[in-house]
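Any read-out appearing in this document is the output of simple, stated calculations on the displayed coordinates, not a laboratory observation. Since the model is a prediction, treat every value here as computed from it, not as a measurement. Cβ atoms are built from the backbone, for glycine too; each structure is taken alone.
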Structure I
């Protein structure tokens with residue numbers, strides 16, 4: 001029988017066993033020390049069971065389209081069932097082909113990585129990578145720190161495997177990875193690069209995104225399309241090697257070019273930038289009064305709130321298209337009319353020759369030079385020096401050589417707009433455009449704090465006060481100076497359509513927007529009555545009780561005017577404009593809900609009479625071109641408005657279903673249109689309304705009713721012109737004390 005006599009062999013063998021046992025014991029103790037946090041932060045079991053990352057707050061339209069997000073990292077979580085199968089297959093094939101076999105640590109892969117120093121692939125499993133993404137994004141500074149971090153990742157990976165299914169770990173992984181261009185997580189990445197849901201990604205699209213994970217900057221299709229294509233094809237080949245794809249399928253797919261539908265991820269990208277800015281202000285206020293269960297404040301940028309709004313995605317797009325199309329044309333005309341001149345220096349009551357000098361002193365550049373001790377002459381010389389600058393144009397951003405003075409003069413002549421569309425029946429805002437370009441000017445011309453003179457869009461409130469007093473659209477007044485007691489000298493200029501002293505009906509006066517007729521009506525009703533009626537319609541801005549109020553000399557915001565006009569479009573019922581329907585947490589639990597608020601403010605009879613007059617404005621008055629130019633044949637009531645010196649152009653119009661109001665002008669009132677021909681409401685503002693309503697009513701998916709009409713008050717009948725006649729005795733009246741209905 002063979003016997004081993006070499007005692008040295010057994011000594012070496014025993015020594016080897018002791019060394020191995022010592023290494024294992026050392027690793028075990030090291031593993032325990034890592035687990036208990038001896039080498040720094042380790043998440044506890046509760047944190048591992050409920051992993052969190054910075055989650056973007058998402059804003060959704062009423063038709064559940066993503067309008068935009070507020071974020072530090074733009075990331076939104078998804079569940080496993082919401083992932084494209086190709087994402088899952090590509091990920092496992094590329095990153096961890098034994099994912100479904102190991103318990104969080106792939107010892108075979110780890111030893112291979114150690115043996116070949118990582119040249120044949122890393123040893124980290126998908127679960128370890130998820131642990132790193134969740135808790136340890138930054139690599140250690142030296143080899144020992146990196147070793148400790150790897151051990152931490154392994155400890156967490158084992159705990160993740162114990163507490164989550166394989167499917168949940170894959171979802172966690174996809175929710176925590178970065179895809180460059182401010183896209184964190186697969187949902188944001190799919191929207192950013194392909195403008196689609198992650199669930200609908202094709203095999204080649206999923207392969208590109210998975211391929212990017214090896215190096216999001218290097219394999220960025222925007223910067224390095226060829227490198228990204230090669231990496232995508234490598235992912236496809238790996239799926240073919242693991243028999244997920246056939247060789248024929250692999251070869252066919254690799255021939256497909258990368259087709260991006262890229263959508264930027266800056267806060268001022270996408271639709272509704274002005275609206276989202278206003279919404280952010282409102283959400284900040286909301287977080288002051290609404291706390292988490294633990295008493296802490298919600299963070300708009302990191303807590304993953306879901307905000308659902310009344311905005312309609314298509315209508316918002318149509319509104320922005322309409323403003324872009326029209327302002328581009330008007331801006332060209334504006335520059336042409338003022339070529340070689342500065343509008344603010346032109347003669348007239350709006351003249352402000354020192355405008356730029358006043359503006360320059362408000363700039364940071366001026367204040368910095370002043371702080372350095374430069375005198376006024378030195379400051380002006382410095383700010384007059386030309387430098388490289390990028391400016392906004394409707395043809396795209398343009399690099400130029402501008403001084404600070406040049407820049408102020410240029411932007412002082414930029415046309416701006418405020419355009420809002422809402423459903424007058426409940427006040428739900430459908431579209432909101434606050435200006436020309438949010439990147440260059442964040443001044444929102446819709447919001448309550450931005451006010452301008454409203455011109456003749458104030459006249460329907462004047463005529464409503466007249467109807468309340470017993471006048472009718474057929475009542476007549478003399479075409480002459482009104483001789484108002486206390487202000488007998490006031491005599492605005494009329495259109496000249498009628499002879500001096502000729503009797504003119506109120507209907508014809510509003511149709512022509514004649515200021516002399518409006519002045520006569522103001523004499524009949526008094527400024528106090530007009531102010532009172534406007535206040536009933538919830539115009540909160542200060543209104544001077546002066547005769548000129550009839551011509552719209554008061555400053556009022558677009559959103560106020562839109563709300564006030566709902567009373568005309570909705571049979572005397574005011575609908576408060578609103579745009580949030582509900583706010584939920586990241587898991588969908590409702591935190592707050594918002595409902596329409598309505599109240600009866602005008603009699604139905606008064607409203608119908610004024611609306612019939614406003615319909616005349618569209619069918620035969622200052623807004624006649626709506627039908628001819630934009631093919632709008634539905635029932636429309638409207639009113640144009642132009643302020644003195646052609647500074648502000650307005651148009652308000654509504655159907656029984658939608659109400660829209662437009663303002664166009666420059667930020668500085670002294671910078672205005674050169675002529676009434678180009679600056680009147682029918683020319684400078686109304687086309688935006690016309691373009692939008694034409695697109696909206698042509699889109700059958702919006703289900704708008706072209707045949708809808710304004711209802712005649714109960715107890716009355718009307719002819720084609722809107723003249724009301726009682727169907728009862730002459731003594732019959734219409735009830736004007738309808739019960740308020742608030743928050744139905």
Structure II
């Protein structure tokens with residue numbers, strides 16, 4: 001028999017279509033199936049914070065091609081209470097006040113997109129300005145309230161999760177020989193998917209059909225249903241190919257939720273597609289967390305106390321971004337370190353900025369960045385090598401769980417093993433020698449070496465589990481139905497490999513079905529690196545159960561005991577043990593089942609029970625021009641452990657993409673506002689997007705530490721590269737400037753920021 005297909009470098013099934021004829025996106029569906037669709041554009045607030053007096057739509061309504069103009073009042077829209085703070089409700093269209101520049105205040109439906117956009121630009125809202133709150137700490141202390149009903153701009157905190165307030169800092173660190181503090185800003189970034197948001201909607205026989213570029217069709221169904229006043233049977237959400245999400249396409253947003261209402265009002269199919277500038281301005285942003293850290297310990301490098309206080313920026317509304325600090329950053333505060341005393345608290349604050357949401361890593365990169373920067377500061381204070389300090393404090397290798405001082409229990413870990421692997425591959429000693437040579441020669445271009453070690457939490461625990469279904473067709477091919485939703489990760493390839501491994505049906509004869517709430521009613525979507533260990537495991541479980549069902553049918557057909565039936569996965573044929581010449585195939589069994597009025601299929605739910613904790617270590621090498629401040633990224637060596645590997649090609653793709661995104665945050669990306677709340681990075685000319693020109697070829701080291709949480713021993717990998725790369729690159733830049741007196745530099749490390757840090761230190 002041939003060996004297992006799992007663990008082999010199988011080429012992606014998705015790529016031939018994507019690289020030739022292309023995928024099928026929302027725009028393609030509209031062009032092919034909704035040729036008479038009208039176009040929707042939204043008039044948006046030009047002011048960050050103010051009370052709405054009136055909205056004048058008369059000129060827009062009279063413009064050529066305009067079918068209708070709608071406001072919150074004309075649609076009788078009610079604000080939607082937040083599940084995280086019900087008092088702070090979200091407006092689908094602003095009606096009493098506006099809370100950020102770009103907030104939708106009216107919808108225009110017209111025959112063409114150009115006509116809709118032109119009409120939207122004529123809508124005038126009489127807005128009485130209120131003080132604008134952009135700075136997190138100012139918003140926290142301000143008497144100006146973004147939500148009067150809440151009574152504060154602090155809308156959520158760890159106290160809501162039953163966590164006590166921090167003890168007095170001075171008392172907490174009283175026994176430490178060395179105490180170091182830091183203030184770090186994990187800056188706001190824009191997701192920038194290649195395909196911006198888009199959706200289309202139409203009513204057919206009293207039922208709403210909506211196509212969306214989303215990461216979670218099943219999750220979008222409820223808010224769309226609620227907005228249209230029906231029940232779940234009246235709405236069908238369909239997700240075609242999606243050109244990137246990174247977390248920002250998890251939730252359905254107002255612009256998408258309203259399409260069903262607008263379609264019903266004008267009695268036409270409607271389509272909405274945002275522009276790139278709209279996407280930069282109004283698509284939910286990521287990160288934006290201010291961190292105060294204190295770290296203390298002994299003079300020989302042992303950390304005994306750690307304290308993290310985070311202020312999470314929600315943006316203008318209380319939604320997914322609100323809980324990132326309290327729910328996701330806090331539990332991972334200790335990272336990979338065995339710290340006897342650790343505390344972590346977070347408070348979430350509303351500001352007059354675009355709402356924030358989950359962005360690749362969702363709170364875990366922020367926790368890693370905080371503890372890794374703290375470790376560097378501690379090492380600098382002791383004048384020790386940052387690697388030596390880290391090694392002294394690592395959690396020892398374990399394979400049956402480890403609980404940190406903040407109460408998070410990891411599954412398996414070999415953190416020192418990943419560190420050793422990455423240091424050897426990078427030739428850490430050689431890099432330090434080269435750095436010393438440059439320092440001794442007084443070169444203008446100094447070398448910086450950054451090291452980060454991380455652990456993250458993936459998969460989560462879904463009380464409903466994840467859905468998986470496999471049906472064998474009469475010709476012996478199979479259809480795999482999954483509740484996960486791919487946007488380039490390679491689900492078709494990976495799920496086909498898993499199903500083929502168990503059934504013997506060739507990968508090319510397996511079709512993946514996803515993203516349609518009629519065919520897959522239940523699904524958790526794709527987020528939090530959950531897909532393989534939830535959706536993939538559901539497919540694995542369904543395939544195992546399908547084989548058992550087929551053995552029952554084969555036993556009846558071959559007149560044998562089911563226990564004696566064997567599946568030859570090389571040929572995909574069932575036979576009685578010891579007599580392979582007499583066999584039956586998947587096609588024959590499926591045909592017989594259908595003739596009897598049944599289908600040869602299995603639907604199942606997989607429940608993980610607990611999350612998994614991938615980990616790894618990164619070494620970044622940069623060159624900093626101390627005259628101009630320019631940073632060149634020379635090397636990135638990464639060891640990212642994701643348990644057992646299903647397909648090394650897919651693994652490398654996820655690691656490479658994650659590293660690129662993490663490096664971009666460290667060096668280039670930042671969403672910025674002026675003091676009045678106007679975005680000043682609202683296009684890709686002003687916002688620093690990374691390209692291949694700024695990146696080296698990544699050096700990836702494979703390491704496998706299987707988890708006991710699921711049958712295949714797999715862990716998540718989609719976000720790991722982002723979590724490990726960012727602090728490594730940030731540390732490398734600071735490391736290049738240490739001899740000049742620079743101890744910390746907030747991201748992004750742009751040439752101007754580096755130059756100013758050098759000038760400040762020299763002064």
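Say we calculate relative contact order in percent (Cα under 8 Å, 6 or more apart) for every structure; which of I, II gives the highest result? Present the calculation step by step, with values, prior to reporting the outcome.
On the way: I: 11; II: 15.
That would be structure II.
Taking FRET efficiency 1/(1 + (r/R0)^6) of positions 159 and 671 (r between Cβ atoms, R0 = 30 Å, to 0.05) as the criterion, which structure among I, II has the greatest value?
II
When mean count of other Cβ atoms within 10 Å over residues 279-286 is compared over structures I, II, which one is greatest?
If we compare mean count of other Cβ atoms within 10 Å over residues 279-286 over I, II, the biggest value is for II.
A value of 67, 30, 23 was computed for semi-axes √(5λ) of the Cα gyration tensor in Å; which of I, II is the source structure? Walk me through the numbers before you get to the answer.
Working: I: 67, 30, 23; II: 42, 38, 23.
It was calculated from structure I.
Kindly point out which one of I, II the value -12500 was derived from, the read-out being helix-only ellipticity at 222 nm (-39500 (n - 2.57) for each DSSP H run of 4 or more, over all residues; to 500).
That value comes from structure I.
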